[in-house]
Structure I
């Protein structure tokens, strides 16, 4: 089952748009939700599609030309609906089973795959903006994920400082990065002040089963870094910085259990939804 979680946000800006947030697709040859995803996006008439990392299950999937072509075709089919923005996660850039972190090399492969593809944008510490929206895409580094302490706050602060982006008063500003874990830390407040919405994935809803998702909390059971009861595992959180509100929305992910996990874990998939977020942003022109 593919579940669509809908959010309705009001803004004082002159926009009227619908954004789809998908993360943790973990695309592989076992993935079977392509048509379901495409049909749901068409039904909801989305204006922008954002893929917030872990698009593939492991980056060595791209070492095979047939696999690359299959993935490109899937993303191209999304781009026939509307503009698609890719922000890469750890699984897109590292071979996890042998701890081989070749982020720069792998980013280059991604960009070569989608060069000159209409309506497809890879935001690698880069921005896209039009009359409605300003999208800032952040690529988290191997140091962020693996330098102790894991999900490194100082490393994220450095990445944000080194990314050249503007925040517009008249456009809806969206910041996209794979992991939400350190983005709301106090030292980042000056860098995210004025961001209307932050979009993330990574947390797989903290592995909270669907029957418990009614509990009003963003905490999960366990994080990808094996921390217990992590904050910002799924759903909506809000932060005010000098009386300016920033929203953080974390999707539970299209795929909860990686296809690379042992078969005994795959039997648990019936306890979890495949899901993505639909975000209606309505402003002064409504």
Structure II
């Protein structure tokens, strides 16, 4: 990436802060290249102290000063902010939205023929293990996708999808952390009921989840089913547990979870 790039963030909440911290800590860009905007002057000063970057209270000035502009506000504020800054946008500037449920077409209807990338991040970005889905608007380029992917690689991983698929991304990775928390909590509570104290049970569940995830990431060409079979040898205790999951139709359970979450995400975007 061109080290002269200037990046601006309209809204400096948790997700924007995670991206900013990732960019700076990885030395992808220096802090001097990053600027934030908070409309309340007092909030701007507090945010500047917290993030150690320049934070102003003028959204229009932020856009003028930036090559890449992240819209990182609550979705219901997005339209008003886009109306405010649209005259400052030019074809040379890239707009990146992390506003959930706000489609690129909605953004383009306000700002016209400008380059837009939409991002669906998730909260593990706060510990630099985020997963983001990204899609491009009508006028964005493959280079824009490459740039945003590089930026987001500083807080985890990113994949490109179509806008039609972004609601599925929301269900799997955007909402997914809560689903995994629920599974780990349920496993820990089961251990507790069977006689192991809760904290030890939770430690076992969490560390096992971390290790299992790493095994999948490092599996190469090995199918996930093979990893399951390697643990669940026929007649063993794991095999019994997997049999219970199959009898209870865990595949249908998680399909329903992802389907209903996808459906809700789609409704919010309309």
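Just so it is clear, none of the values below were taken in a lab; they were calculated from the coordinates. Nothing here was measured: the structure is a model prediction, and the numbers come from that model. Cβ atoms are built from the backbone, for glycine too; each structure is taken alone.
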Practice item. Could you tell me which structure in I, II was used to calculate relative contact order in percent (Cα under 8 Å, 6 or more apart) as 14? Key: II
Practice item. Looking at distance in nm of label points 7 Å out along Cα→Cβ at positions 5 and 29, point out which structure of I, II has the largest value. Key: I
Revision key, fill the gap. Re helix-only ellipticity at 222 nm (-39500 (n - 2.57) for each DSSP H run of 4 or more, over all residues; to 500): value -6000 computed from one entry in I, II; matching entry is structure I
Practice item. Give the label, chosen from I, II, of the structure having the highest value of mean projected area of the Cα convex hull in nm². Key: II
